[in-house]
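The structures come next, written out as structure tokens.
A short reminder: the numbers here are calculations on the coordinates, not readings from a lab. Just so it is clear, the model here is predicted, and its values are computed rather than measured. Cβ atoms are built from the backbone, for glycine too; each structure is taken alone.
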Structure 1
Amino acid sequence: MQTIISGYNWLINAMRVASGITVALVFFLIVSDVFIRLVGGPLFGVDPWIYSAGIVEYCLVWFAMLAAPWLARVKGHVFIDAITQILPPNVQYYLAKLSYLICVCSAAVFCWYSFDLFYTAWASGELDTRGEDMPLWTLLIPIPVCFFFVTIEFCRYLFGFDNMYGDRTDVRENV
């Protein structure tokens with residue numbers, strides 16, 4: 001069981017690193033595109049890349065989705081706990097469990113429907129025609145995968161392996 005947990009933790013962290021690499025790629029593509037438009041075209045007659053805008057749009061989805069499970073793990077997503085802080089501890093406990101259950105159900109529904117969108121795009125061979133013709137499923141694949149992991153992360157809260165409403169500085173990455 002420890003091997004599965006270690007592998008899962010490694011995967012969550014690998015997705016986080018991939019998200020950071022994607023942000024760096026977006027930065028490089030945008031700077032390169034602007035540089036080529038401002039300097040390369042007028043001085044050297046170089047045309048800007050036709051596909052950079054489409055790839056940046058894809059990367060926006062990819063880096064947001066790849067980071068989502070890790071953000072749920074380290075309590076980095078947005079939530080408001082001002083009201084729960086003034087409630088008695090037993091009410092806080094049940095309210096937290098209700099919140100976790102809602103989050104688990106919501107993430108599972110998003111996972112299911114995004115998988116349906118991915119599978120339909122994959123089966124139909126539909127193309128996304130921006131600068132480059134790319135299969136639409138390449139845009140959609142991270143969504144069901146990452147919502148699956150987000151569902152697992154909220155299940156960790158629901159079943160008591162961690163507490164989202166605890167001290168936000170008490171982040172345990174290797175749980």
Structure 2
Amino acid sequence: MRQRAVRDQQRLDSGAVSSPKDLESLQRELTSLAKRQGDLEDVVLEIMERREAAQERVTELTQRVSAVQAKVDDATARRDAALTELDAEIATVTKDRQVVAEVIPADLLKLYDKLRAQQGGVGAARLYQRRCEGCRLELNITEVNDVKAASPDTVLRCENCHRILVRTSESGL
């Protein structure tokens with residue numbers, strides 16, 4: 001468009017067009033081209049402003065993504081460290097369990113493993129202040145009397161959850 005305007009202006013200035021009608025037409029075309037060029041420049045400026053705003057938004061969003069990614073990386077690192085720690089603890093507890101399981105009578109260990117499978121991983125519960133810590137229910141007076149009367153090596157079970165009751169000095173008997 002600029003080239004066309006320059007070319008038409010050169011034709012007008014050179015005097016190559018002698019007809020008044022053609023001169024008037026050429027001047028109208030130059031005016032029209034100047035107006036159209038101004039309109040297009042306004043559109044270009046608007047597009048440039050929108051582009052600049054979009055680039056600022058992209059920069060802002062990129063920074064937010066980077067911040068979120070840093071948090072994700074941190075959480076992943078903490079998770080991995082916790083998993084490593086848990087794996088080490090599992091290995092230690094498994095060794096300790098094997099050592100203890102060797103001294104427990106086979107029939108009691110079999111009962112414990114069966115109850116553990118049925119009760120979501122907990123086959124025995126501590127009797128604490130007349131309450132089974134497996135089901136969190138207090139033993140009734142009859143059950144408490146049965147526990148008191150039982151010999152120390154008798155395997156006692158909770159009437160509610162059927163777990164093996166482990167008596168301690170804090171059993172409340």
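A compact table of results
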read-out: Distance in nm of label points 7 Å out along Cα→Cβ at positions 38 and 62 - structure with the largest value, from 1, 2; value: 2
read-out: Of the structures 1, 2, the one that 2.6 was derived from, the read-out being distance in nm of label points 7 Å out along Cα→Cβ at positions 14 and 158; value: 1
read-out: Structure with the greatest value (metric FRET efficiency 1/(1 + (r/R0)^6) of positions 6 and 126 (r between Cβ atoms, R0 = 41 Å, to 0.05), set 1, 2); value: 1
read-out: Value 14, calculated as relative contact order in percent (Cα under 8 Å, 6 or more apart), assigned to which of 1, 2; value: 2
read-out: Entry that produces -25000 once helix-only ellipticity at 222 nm (-39500 (n - 2.57) for each DSSP H run of 4 or more, over all residues; to 500) is calculated, selected from 1, 2; value: 2
read-out: Parent structure of the calculated result 69, 37, 35, given that Cα extents along the principal axes in Å is the read-out and 1, 2 the choices; value: 1
